[in-house]
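Every number in this text was worked out from the coordinates using simple rules, so none of it is lab data. Please read these numbers as outputs of a predicted model, since none were measured by experiment. Cβ atoms are built from the backbone, for glycine too; each structure is taken alone.
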Structure P
Amino acid sequence: MLKGIDNRLNADVLYALRAMGHGDVVVVCDTNFPADSIARHTDLGELLHMENLTAAQAIEAILSVLPLDTFVEDHAARMEVAGEPATVPPVQMEVQNAIDAADGREARMAGVERFDFYDRAREAYAVIQTGERRFYGCFLFRKGVIPPEG
């Protein structure tokens, strides 16, 4: 255990989040996502796990240490429901609430079509698979910066 660090964050996840640079993307996905095969294409090249957490719980922990990129519109994105791109299921609403609480601003997640989401995920820095079993619990987060003090 470390002081000041959410205990839901394991060493592998902390390493990846710290190693990411401004503009790098992390995928946080559900248990149905083809996480292992896609993770092999990422910069990190291996799948990370936060297995006993819902998507919202994992993202709440991740956003306790990861700043979102405030310079771009797609700082956070969600996988769209197939054939219903405007539908926002409960799992995505919970994650939106976690983003709003962490970021201090109301900025809606961008919707990404399923197969476009897979393509973007392959270009990400890392993939973190949660224990989320509800469908469409898949998200992209673009790392921002922490400004200097003063």
Structure Q
Amino acid sequence: MARLEYRLLLDHEKYELLYFYENIDLEQIITRRECEFFVKEGVTYRQLSSALENDTFAIYVEKYEQGEKEDEVNGHGLLLEVRELNSEKNHPIITTLELHSHLEIMAYIGSSFTYFHGKEWLRDCAEIDEDRKLYVLYVTATGLILE
């Protein structure tokens, strides 16, 4: 078990502690580091970098956009929402997976290509949405249809 800190960029390489998590397991830390975006209290943060300092993992972020805090999604276990990267259509949901471990989440968000509904999808980015209590993987169709 370790400590994870999210640190917010203020200006010119100055950061302040934004959020911290005590006694967090390594699998969850690594999964969070794989996410380019972090959503909490309606604010979306974009990851800039990460570091390991003794027993503290740090994820450095900047504010990306402000929105409304969304409601938690109901489900069992860890949820991974897979969405098509298409802002004109509000990033439609392709599928939602209920998984059992952060390693299973990593198997999806750490892959360049995934396959759903007979199609190949290319990974664009991933986020952890603490407001909704799930991970989100954004993908685009490659045009390959599986038979």
Structure R
Amino acid sequence: MHKILFAALPLALAFGAASAEPMQSIEARQAYFKALGGSMKAMGPLAKSFDAEAAKAEAAKLEAVLATDTSTFFPAGTSDADFPGKTRAMAKIWTDMDDFAAKGKATKEAGAELIAAANAGDGAAFGAAFGKLGGTCKACHDDYRLPE
């Protein structure tokens, strides 16, 4: 399943980014976040029991996900209020876009720290960076994502 998400991600992202259709933007961002979540899930056990080679491999996948240009994933009119049951993106995103963007930047920065720790083979730094990345995800979810 994890491999399928990463294989489908470029197509989903290209399709969503090239389109102005609201549902296509929603689907593209959902594919992105599923890939990001899949990467986090794969790295969780490595944060507890570090394996340098496995960490490097997962870091390469994370790097590919984080390199995605997400600027077209959140056009106005694509919140849960606009598409109930289709997205959990709260309308609050569009009223506080500066904070939302700052949280996205923090996620990419924490991801870069995790990638660097993996590439350096530093298990302690990897564990700390993994926790930091998870914290950035949680911060955004807490403020901008409806619970399931």
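Identify the structure, out of P, Q, R, from whose coordinates log10 I(q)/I(0) by the Debye sum over Cα atoms at q = 0.17, 0.24 Å⁻¹, for residues 50-129 alone was calculated to give -0.93, -1.38.
Answer for the origin of the read-out: Q.
When you work out distance in nm of label points 7 Å out along Cα→Cβ at positions 90 and 106 for each of the structures P, Q, R, which one comes out largest?
Largest one: structure Q.
Work out the source of -8500 here, i.e. which of P, Q, R gives that when helix-only ellipticity at 222 nm (-39500 (n - 2.57) for each DSSP H run of 4 or more, over all residues; to 500) is computed.
P
For the read-out distance in nm of label points 7 Å out along Cα→Cβ at positions 34 and 138, a value of 0.9 was computed from one structure; give its label from P, Q, R.
Structure P accounts for this read-out.
Work out the source of 15.8, 52 here, i.e. which of P, Q, R gives that when Rg and Dmax of the Cα atoms in Å is computed.
Working through the options, I get structure Q.
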